[in-house]
Structure I
Amino acid sequence: MPWAARRADHIISVSEATKTDLIQLLKIPENRISVIYSSGHEKFSKPVPSKFADEVLSKRKIHEPYFICVGTMEPRKNFERIAEAFFEFSKKTKQKVQLVWVGSQDFAGGKFYESLLKRFSASEGQIVAAGYLEDMELGALYQRAQGLVFPSLYEGFGFPVLEAMGAGCPVLTSNTSSLPEVTGNAGLCVDPRSVESIARGMEILYSDTQQRQELVQAGFERLKLFSWQKTAQETLDLYRKVAHGC
């Protein structure tokens with residue numbers, strides 16, 4: 001990465017947070033970096049047929065209500081604290097809610113996922129590891145979920161945030177790295193290193209119907225800032241600028 005960054009005529013960063021990292025860690029001059037946001041909500045903005053959603057939940061042994069977590073099973077995604085926060089939330093509210101993990105389990109040859117299973121083996125069906133899902137299946141889970149729980153320790157952008165917003169799923173995410181930048185006021189931002197903070201966020205998403213609806217509506221508004229058409233146009237404009245030595 002340092003070698004490639006030094007040789008590049010210009011660098012496209014997917015967020016201001018990543019741009020700051022490039023400046024601080026790789027000592028890249030600020031004028032050689034441009035921020036162009038990605039998108040990713042488009043595939044999840046269309047309603048999934050109710051019958052199909054019922055089949056997805058039944059196949060995965062998921063019952064409502066549930067929270068959904070999306071991401072590769074790796075330490076950076078903060079799954080251990082999420083699980084701890086979930087059990088704290090469950091103990092406090094005494095509600096039968098599930099936590100559904102969606103994502104590849106192959107990180108570190110599956111060993112990290114195996115360690116999570118051993119640690120939380122007493123969950124008695126409260127935690128469901130759904131593994132990798134096709135987009136339509138994931139869309140169904142987003143649309144039925146109580147909320148996306150995504151307090152990742154570090155993200156360069158954070159696609160699941162936009163995916164959930166597109167599906168009308170309220171978002172709980174981190175107050176660090178790029179996530180507040182992408183989420184804006186359309187998400188419930190918590191301290192990702194605090195189990196108590198994550199648990200409190202879950203409690204709000206579960207019990208405060210008005211705030212959930214406000215987050216969903218704010219999410220729809222937030223998505224107007226992101227589109228692949230905009231990404232493509234800004235990228236093309238930058239190529240032209242760099243090609244002409246500007």
Structure II
Amino acid sequence: MPLTIVPSIDLRNARLVRLQQGDYQRQLDYDIEPIDAIKSFVSAGAKWVHIVDLDGAKEGKPAQTKLISQLASASGLSMQVGGGIRSREDIEQLIRAGVSRIVLGTRAMEDWNWFRGLVHEPRYSGKIVLAVDAKDGKIATRAWSETSQRTAIDVAREVSDWPLAAILYTDVAKDGMLQGPNFQQTRAIAEAGKVPVIASGGVGTLDHIRKLKELPIWGVILGRSLHEGKVDLAEAIRVGA
């Protein structure tokens with residue numbers, strides 16, 4: 001089963017950065033323009049890009065939509081975007097900006113009835129990605145600053161038959177650390193339901209990608225490992241094919 005490699009960029013103040021374990025006090029800055037990063041993804045053969053609006057995640061409202069629109073126009077890549085998206089208005093604005101998939105986390109978990117209704121609207125069928133972020137298996141929200149008693153696996157089971165584009169699973173403890181994703185939990189979530197799963201957090205080597213390819217998942221997000229040259233994107237895409 002092919003594994004889709006999805007390069008990612010995290011945006012803060014229109015710059016490309018990375019947070020370790022979601023901590024805004026542990027920010028890594030990269031000396032590359034977002035548009036140049038996107039162009040390098042295109043050159044390597046990527047079809048998708050994942051963008052996180054970190055200002056939006058912190059403020060609870062998308063803050064980088066203009067830049068995201070520019071990146072969408074310049075690259076031609078299919079984009080999935082998350083960070084601070086809390087309303088239909090936010091979603092529509094991003095769709096108009098050229099975004100293919102909208103990633104919802106905090107609002108989905110905190111207002112489940114709203115989220116269920118949204119996902120089942122024909123207009124949004126196959127366009128919504130549910131961000132399942134977890135600490136020790138428990139759901140984390142609000143830029144990972146709060147946790148609930150709900151488990152990631154329970155959520156995956158509940159949405160099994162929903163018309164979601166994917167579940168984006170991130171183990172917060174692994175994110176940005178390059179020491180490997182949570183393979184066991186990723187497999188458990190993928191096997192808990194029928195929605196395609198995208199793994200995120202911790203990938204630092206091609207061996208991690210090879211191991212993920214053995215799991216029943218759709219794709220994997222690559223961020224810090226690409227920006228720091230630890231994984232070559234074109235090679236990763238070949239491994240995933």
Structure III
Amino acid sequence: MTDEALTGLLWEETIQAGASWTHVLKRGTSLRITALEDGANAPAIFFNADCPVERYSMPDTLKAQHIAHLTGGFVLYSDMGRILCSITEDTCGWHDLVGGHNTATSVQDRFGTQRFQEHHNAFYRNTRDNFLMELANWGLGLRDLSANVNFFSKVQVDTDGNLTYIPGNSKAGDYVELRAEMNVLMVLDTGQHPLDPAPQYAPAAVRVAVKRNAADSAVDACRMACPENTRGFINTERYFL
């Protein structure tokens with residue numbers, strides 16, 4: 001990270017290709033996710049860390065902001081109408097909300113089977129199992145698995161509802177920064193996007209860095225992006241009164 005980005009840095013680490021990671025991102029801190037390779041994909045799911053029955057809502061995030069993808073200035077809504085995270089910085093420009101994540105079956109159908117017993121750490125992983133493994137550590141399971149965000153990936157939807165994956169959306173060094181508006185339990189993976197047409201199994205690593213937030217701006221772009229976001233921030237602030 002640059003000297004400017006290091007301000008308030010608490011720690012950073014690398015999430016290897018095909019691996020998963022969980023962290024409680026505290027209100028008052030931010031997480032920067034950086035792609036370490038071209039074509040990275042970072043699926044993520046989010047929960048209220050203090051009450052995990054409240055979690056990220058893809059429908060509310062879409063309809064409240066009148067969007068079909070995420071970028072800087074947008075927020076992630078919970079199913080209680082509160083703001084989990086705001087995207088305060090983004091060099092990629094498009095993060096997929098509708099493409100979902102890969103599973104053991106989809107990985108096997110696309111790339112074949114490569115088991116741990118024979119290939120050790122080079123075995124083929126999938127995002128569904130990685131998510132469930134991380135959730136189990138918090139007493140959560142399959143019923144808690146909901147729609148995810150795919151950071152760094154671009155999927156376009158045509159007028160007939162067909163989904164098209166756009167290769168080359170992200171480059172090594174692209175980053176997105178999430179500011180926690182609540183105490184957020186975040187599960188992050190580095191599995192390939194399920195619509196990625198790449199003929200080989202080749203997930204990409206990302207770097208994560210947590211830092212303290214700077215002083216609040218008098219005019220916050222995420223809060224002021226639309227009236228719905230202003231109400232969402234008010235709902236969130238009331239929660240912490």
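As an exercise: P(r) over Cα pairs in 10 Å bins from 0, in percent, calculated from one structure in I, II, III, equals 8, 36, 41, 15, 0. Which structure is it? Only structure II yields this read-out. A value of -9500 for helix-only ellipticity at 222 nm (-39500 (n - 2.57) for each DSSP H run of 4 or more, over all residues; to 500), calculated from one of I, II, III, originates in structure II.
We did not get these values from a lab; they are worked out from the coordinates using the rules stated. Quantities reported herein were computed from a predicted structural model and do not represent experimental measurements.
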